[in-house]
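No value in this document is a laboratory result; all are computed from the given coordinates. The structure displayed is predicted, hence computed values, not measured ones. Cβ atoms are built from the backbone, for glycine too; each structure is taken alone.
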Structure I
Amino acid sequence: MKSILIIGLGRFGQHLCKKMVELKNEVMVIDIKEENVEAMMPFVTNAQIGDCTKIEVLKSIGVNNFDICFVCIGTNFQSSLEITSLLKENGAKYVVSKATRDIQAKFLLRNGADEVIYPDRDIAEKVAVRHSANHVFDYIEVNDEYSIFEIPVATEWVGKTIKEVNFRAKYKISILGIKTGENTKLLPMADHEFDDKEHLMVIGRIEDVERLLKKL
């Protein structure tokens, strides 16, 4: 369990808050709008109305006590920049700030952010990959070269084991898990027999996975 501070309760901040609580973290939220704070009060350990561009507000929170501070302000970049800087100046251990453009990310990193996230861009890229390629149910980019894909079982594999298909050697891709409905079996053994109702969670070079997808 981690101690989390979330500043800014727009749509992203609220979703982040709910998921952090679901993952059993201790969460405090703060926003300048009373209605946003009230909406999150049933979910969190502590909620506060306040303007975090004011140093006295941040000092009253004790930002150095949190494992991670998230700055989730998307509509006012100046405020996001000021809050990011003030968090670091007041001893915040790790600051994650939201950006919508590369130029914003550069300024945030220069002013104290340990990490910058692009939720809108990341979701758009994921949706684009998923819907541009056939037979992709989900997609997670690991880096510029490798990604994780959720793909169907090819007809020619059904009834055969991973070893019989010689999957890793033939396709240069590794199977991380076998998904059946809501259940996922991680790191399946070589004697696992493919079923047409399964999805495969595979990792590999993007070009190798794309080559395989063309055959499905």
Structure II
Amino acid sequence: MMSGLRGHTALFGGSFNPPHRGHVSAVRSLLENAGVRRVKVVPSFGTPLKETAVPYPHRLAMARIAFEGIAEVDGIEGEHRVEFTWQLLEVLKKSGEPLAFVMGSDQLESMPRWNRFPQVLGQCDWIVIGRKPGGLDRAERAAAVLAAGGILKPTESRGVYQTPERSSYLRLCETDAPELSSTRIRELLALNNKESAGELLPPGVLDYIERNKIYGT
């Protein structure tokens, strides 16, 4: 357990297009391995670096089905028409509670393309989750690149970095979550392979997809 995060609310963002079993496993690992106080799932209203074909209300509804009984799903991005992560953090920091934004190793790699990078790193703490197989190694390489550029500073603790101003920390966290792909699930649904897609989805999500005729069903 990472004691430095014991009082934090972890913000688990994503397009959830659709949410899959890997997402659910990652949230469980955050509660068990990272030791955060709670996890708040925040579906993205807009994703500037990726295409989001399914409207926000559907993705929010699917997330609420997928994480029922596991974590709170917050529709704050839709309420505030959030486009960038720094905007979300500006809204949420008004609560005064310590926050840690969660990302995957692929997001850490693409973070230099984020709006208001690297200033956004100082807005909260960060958790980078390593999905299996090889996700933690990938996260370590991405963090090392940022450290080499002076964006992060290694600490005495392995897998823990600071911003140069020491205003926030970035921690790497291994999880039991498998490396699943929402893109692959959408492809299976478009091919009418509902059985294979259903094996990758949390209970109830496939029923929602079929009822609302999304992803080509």
Structure III
Amino acid sequence: MAPRSNRVSANSRRLWRKERELRAQGFANVAGVDEAGRGPLAGPVVAGAAILPEGCRLPGLADSKMLSEKERERLFDLIQERAVCIGVGQVGSRMIDRMNVLNATHVAMRQAIAALDPSPDALLVDGRDLPSAEVPQRGVVKGDRLCACIAAASIVAKVTRDRMMVELDALYPAYGFAQHKGYATRAHLARLQELGPCPAHRATFAPVRALLQGRLPLPEGEPGTP
């Protein structure tokens, strides 16, 4: 088995490969773009964007879903300190209900990209391409595991959204948003069943819609990814 230092080094090189490819083509400011919060029953969808300098050191950088809350917070601070720039966009629950969560995600991504200074000249987007992007882009399936700048964007989006959910918890403490972050956990569905939806809930998402239409009881929740 290869020594751990060699495995870490190989993984780091892999994370930077697509950025290096684009820089070799003349793109100087390559931004990674990712989102957090498409699946929950409550709260906003949040997008993050990040441009990292060549050779940026972010020890432990990985897909936000593979990191503990403490690790995400540590890396969020490092990204803020060492990135060329970061951007955030967010669309709330009422707008998600009006335009659907996929369109809301695209709006949040465009907001995050527009917040970057300097502006990017190329994008690496987690998953599929972003419709109507104004600069060249590549959609990268599982990009948050494969590209350094997308992994950084995923951490920016996740930490920002989690903090927003803690703020919502202060407004609506009975629902436990600080713990489950709006995902359809058993605890969340139990409180939703007992109390009904609050203004932070997404009325078009099936369990919330079922309650509003008087269809009871709710299905059992899944652990989700708070």
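Summary of values
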quantity	calculated
Among I, II, III, structure where distance in nm of label points 7 Å out along Cα→Cβ at positions 68 and 156 as derived comes to 4.2	I
Cα Rg over 2.2 N^0.38 Å derived as 1.07 - corresponding label from I, II, III	III
Structure (I, II, III) behind the derived value 13 of relative contact order in percent (Cα under 8 Å, 6 or more apart)	I
Of the structures I, II, III, the one that 3.1 was derived from, the read-out being distance in nm of label points 7 Å out along Cα→Cβ at positions 100 and 188	II
